[in-house]
1. Quick check on the output: 12.9 is mean count of other Cβ atoms within 10 Å over residues 37-44, derived from one of P, Q. Which one produced it?
2. Using helix-only ellipticity at 222 nm (-39500 (n - 2.57) for each DSSP H run of 4 or more, over all residues; to 500) as the calculated read-out, with -28000 as its value, let me know the right label among P, Q.
3. Quick check: 107 is what I get for volume of the Cα convex hull per residue in Å³, for residues 45-124 alone, calculated from one of P, Q. Which structure matches?
4. Work out distance in nm of label points 7 Å out along Cα→Cβ at positions 53 and 85 for each of structures P, Q, then name the structure with the largest result.
5. Comparing relative contact order in percent (Cα under 8 Å, 6 or more apart) across P, Q, which is largest?
6. If Rg and Dmax of the Cα atoms in Å, for residues 101-164 alone is calculated from each of P, Q, which structure is the one that comes out at 19.0, 61?
7. Thinking only about Cα Rg over 2.2 N^0.38 Å, which of P, Q has the largest value?
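Laboratory data are not the source of any read-out in this text; all were calculated from the coordinates shown. All figures in this text were calculated on a predicted structure; none of them were measured in a lab. Cβ atoms are built from the backbone, for glycine too; each structure is taken alone.
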Structure P
């Protein structure tokens with residue numbers, strides 16, 4: 001099977017598994033949802049593997065980030081896996097930020113972009129704060145890291161790599177859906193758009209590999 005055909009097949013697996021996951025969430029079928037989530041996450045890692053050129057720093061960092069996100073997905077599916085899953089995603093965001101810094105060095109990231117991203121992030125922190133309890137410090141650290149990741153992605157926007165910034169912003173938005181679902185109010189509506197946004201984000205970022 002050629003690399004292109006394999007990539008299309010893996011994207012199809014992600015799409016199908018995400019659809020099953022959303023349907024399982026709607027119907028309260030937890031076990032099916034966990035299986036679908038793991039399948040979708042393994043598929044985006046395999047998509048990254050089939051495209052990556054590990055001789056490049058960018059590809060190595062993105063592949064690491066994809067793997068950490070897979071680990072985070074598995075851990076968040078466990079009854080007591082919230083803190084560990086959050087940690088995996090936090091380090092995954094740092095890996096994405098490191099990848100973006102190989103395209104545009106950190107000192108060249110524009111500060112106006114950082115200021116623009118700080119506004120919604122600060123609003124999210126204020127919104128979540130009363131609901132976080134003992135998770136306040138970890139979640140605030142996570143917000144800082146995802147803001148830095150989005151800043152880095154938007155800093156490469158002028159390099160015609162639209163999948164970088166589109167994927168990163170979708171990831172950022174999907175994290176808000178997760179936060180609402182986990183800490184504010186547990187409703188299907190958050191998962192209905194947050195899960196597809198998350199998996200689309202990972203597919204887009206995986207597709208930036210091998211370029």
Structure Q
């Protein structure tokens with residue numbers, strides 16, 4: 001377990017490690033948030049080509065957040081749970097597969113008098129992935145992710161709202177690794193089938209799912 005005080009933006013530069021015993025200690029919380037994180041994890045290698053692990057953690061937060069439209073400062077409690085189970089298998093030197101399960105839960109004591117807020121959220125994500133590696137440097141990957149989410153919110157008019165959605169998303173990538181590992185060229189596609197869905201992101205600064213098709217290329221050089 002460890003405790004973190006979220007500093008203001010101007011004093012946020014630090015030499016502290018971003019993780020403690022493998023658990024992230026820095027989140028995009030409002031400045032002044034006092035949080036405790038508790039966690040336990042286990043990694044296990046079952047054979048030379050098959051391994052997996054589990055992770056369970058919880059965050060208790062005391063949040064201080066200004067609400068400009070109400071001209072007041074809110075103080076409230078928030079609890080977050082993060083669970084993960086993963087399995088990785090390499091059935092062939094050129095092929096790797098993965099299966100994972102992520103569970104995220106959020107409960108907030110925000111009053112219903114505050115608009116446009118998330119009061120509770122339950123999210124299950126189950127990604128399945130396969131990757132191919134060719135000795136000449138060509139690589140390819142495909143990942144299908146099932147997501148199920150349920151939440152309770154307060155809309156812009158102050159009305160309590162419950163909503164949910166479940167859907168599949170498909171991501172793909174192809175690439176080429178330069179000789180002597182001098183670099184990597186990749187073309188990635190997120191939400192390849194342009195699936196429409198409803199989803200509330202817990203961390204708006206780091207999108208996990210893309211609401212529409214996104215295709216981009218990357219070129220990385222290593223010296």
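1. Details: P: 22.2; Q: 12.9.
Of the structures listed, the value fits Q.
2. Numbers: P: -28000; Q: 0.
Label of the source structure: P.
3. Working: P: 107; Q: 120.
Value 107 for volume of the Cα convex hull per residue in Å³, for residues 45-124 alone corresponds to P out of P, Q.
4. Values: P: 3.6; Q: 1.7.
When distance in nm of label points 7 Å out along Cα→Cβ at positions 53 and 85 is computed for each of P, Q, structure P gives the biggest number.
5. Details: P: 23; Q: 11.
Sorting by relative contact order in percent (Cα under 8 Å, 6 or more apart) in descending order puts P first.
6. Values: P: 13.7, 42; Q: 19.0, 61.
Of the options listed, only Q reproduces it.
7. Details: P: 0.99; Q: 1.20.
With respect to Cα Rg over 2.2 N^0.38 Å, the highest-scoring structure among P, Q is Q.
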